[in-house]
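There are structures below to look over.
Nothing in this text is a laboratory measurement; each read-out follows from the coordinates by a stated rule. Here the structure is a predicted model, which is why all the values come from computation and not from measurement. Cβ atoms are built from the backbone, for glycine too; each structure is taken alone.
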Structure 1
Amino acid sequence: MKKIFFIVKRIIFAFCLIYAFNLVVVGLEIFIPLNLVTISVVSCLGMPGLLALIGLFFVIK
């Protein structure tokens, strides 16, 4: 039960982190989509995962 709670907490934190990032940088035209892959990356890696997604955004763009 503790592991399930921990995983759900990480997923909710990842969702909130990506959503907050998108709200803060809306003027810079940077957008990280909220989907299963991005939430999985951020929930597993945390803030380094978000920074990796931002770096990937700049590489692809």
Structure 2
Amino acid sequence: MAGAGKGLGGKVRYYIDMWRRILKLSRRPDEEEFNLLVKLNLLGFTLVGGIAYIIHLVHVLMVR
């Protein structure tokens, strides 16, 4: 880490500079990209929730 030997103030400045660099490179997604990301997130939530529900159902049925 480049800012490791500069003390606390140097570390804070290093992280601020790194975040500033990230924000300069970032951009707002267009509508098509945003809609795709929303669909993929909903699909992921649904799959994980479905798997968790099935595991819970199997557990409940095995305990009874």
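Below is a table of values for the structure above.
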quantity: Of the structures 1, 2, the one that -25500 was derived from, the read-out being helix-only ellipticity at 222 nm (-39500 (n - 2.57) for each DSSP H run of 4 or more, over all residues; to 500); calculated: 1
quantity: Entry that produces 11.4 once mean count of other Cβ atoms within 10 Å over residues 14-21 is calculated, selected from 1, 2; calculated: 2
quantity: Identity of the structure behind 0.75 (criterion: FRET efficiency 1/(1 + (r/R0)^6) of positions 30 and 46 (r between Cβ atoms, R0 = 30 Å, to 0.05), calculated), options 1, 2; calculated: 2
quantity: Among 1, 2, structure where Cα extents along the principal axes in Å as derived comes to 61, 37, 13; calculated: 2
